[in-house]
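Computed from the coordinates by the stated procedures, all read-outs in this text should not be read as laboratory data. Everything quoted here is computed from the prediction, not taken from an experiment. Cβ atoms are built from the backbone, for glycine too; each structure is taken alone.
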Structure I
Amino acid sequence: MPGIYQIYHKKKKNLWEKFTINTNIIILNIVCYFIFYVLLLSGVLSIDSIAIKPANILQGKYIWTFLTSMFMHGGIWHLFVNMLSLFFVGSLLQKILGAKRYLKFYLLSGLFAGLLFVLMSLVWMSDFNAYAVGASGALFGLIGLLVLLTPNLPVYLMFIPIPIKMKYAGPGMLIVLWLISQAPLLFGGEQISIGHTAHLGGFVAGLAYGIYLRNKYKNKTRMISKHFR
């Protein structure tokens, strides 16, 4: 009796499948920045339809900006710094969490960061009519999670040539950014507009998820912490 053979054709990967989730997020951020920039310059879209603005959200307008604001940046330098940070931080965290869980956490961190920015504008009214854009909220979510999963991981911060443990670097970055925003006040200028509450929101989301993982997967998270030191 002749044998029966089955031939399985290897499925060709499309362009997105050839890269990691984190790389795809970086590419999407870059592409969206230039598309949004052109659409803004041409007048096709307004800044209200891209950036998150508490006054709009609290009136039930432009709700989708919770998402679009995560993929727009205030300039090339803003985009470069965030994507460079995301390349290093995100690549490590994706290996720890896995692709699907990493993507979900990234998006949820960014959304929670935007939500806290909106809610806190009711306290700090200076943010009520301010626009916020950038991946920083989601990025600080990743950082907050690494603070708990890899607290002793030595990392390098921009312009600081010595390694700093993640458990200090994470909250330290929040403080440094706040100091940078306040520095011009010392010379009679205006403070630099930085979304501190959005950064804090992402960071808190990361800490919360880190606590959840450490309680649910005690042995695994303990091994991860010991490995990255």
Structure II
Amino acid sequence: MKIVTIENNPELLNLITDTTRQHGYEITVCDSVVEAWQFYQQTVYPFLLIDLDFTGSVGLELCRKIKSLPQGNHVIILVMVEPAQLAGDGSFSSMIEAGVDDILIKPLHPQLLSMRLELTKRRYETERKLWESEEKFRIFGYDRLEMLGQSIEMLLPEQLRAIHLDHRQYFLAHPQHRLMGQSLDLVGQRKNGTDFPIEVGLSVVHTRNGVLVICHVIDIIKRWEAEAISSQF
């Protein structure tokens, strides 16, 4: 995982560099806010560690600009501050408004920095799984929250829901893995009512609370279209 840092203190920079590498980060050091912004305009790095004692209000403006990028809401921003920087009225709220996700008080203790970096990495991995999950729901046109607690049959054409419910109940009574491409022609239905061809794989996980089934769905409409074209020649 990649992290960008803006720091001009050699001693602090050495601490940051050593600690981030220990936790598996690939670090890029920038000498200025301008240089960091140039990096983010090309590639949205998932982590930014910025010294506000060095950058001042310009650093907060960088945070705002990064968060406004198309994928900027996925960037986790950590700022380093002197205790006095939190004493003024509105200082904390201005950091939150700029999109800061976490605050580290200087001087940095190596063990505390190590712990915060590890927690930040875990948070990113958890959120990344949620983003990927949301992307999967989008092939059906739904947001993740619209799907929570709903029956899987809502993703099928109306005329197939009753029979699929019977098939699902039988599958849960006799669970087994099913690989992609082993199914007959399957059809899903988007939120807007349009049908499209899908391929489904099923993974079975046995837990203390019973059987958990993980369903992998792929939209294969482009494959169908390609096959239809090739069959004409």
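The maximum of mean count of other Cβ atoms within 10 Å over residues 105-112 over structures I, II, that is, the highest value, falls on I. Structures I, II were shown, and P(r) over Cα pairs in 5 Å bins from 0, in percent, for residues 49-144 alone at 2, 12, 19, 19, 18, 13, 8, 5, 3, 1, 0 was computed from II. Among candidates I, II, the computation of mean count of other Cβ atoms within 10 Å over residues 57-64 that gave 18.0 used structure II.
Output the label of whichever structure in I, II has the greatest value of FRET efficiency 1/(1 + (r/R0)^6) of positions 25 and 193 (r between Cβ atoms, R0 = 30 Å, to 0.05).
Numbers: I: 0.75; II: 0.05.
Answer by largest value of FRET efficiency 1/(1 + (r/R0)^6) of positions 25 and 193 (r between Cβ atoms, R0 = 30 Å, to 0.05): I.
Once relative contact order in percent (Cα under 8 Å, 6 or more apart) is calculated for all of I, II, which comes out largest? All intermediate terms of the calculation are to be shown ahead of the outcome.
Details: I: 21; II: 12.
Structure I gives the largest value of relative contact order in percent (Cα under 8 Å, 6 or more apart) among I, II.
Which of I, II yields -13500 for helix-only ellipticity at 222 nm (-39500 (n - 2.57) for each DSSP H run of 4 or more, over all residues; to 500), as computed? Only one of I, II returns -13500 for helix-only ellipticity at 222 nm (-39500 (n - 2.57) for each DSSP H run of 4 or more, over all residues; to 500), namely II.
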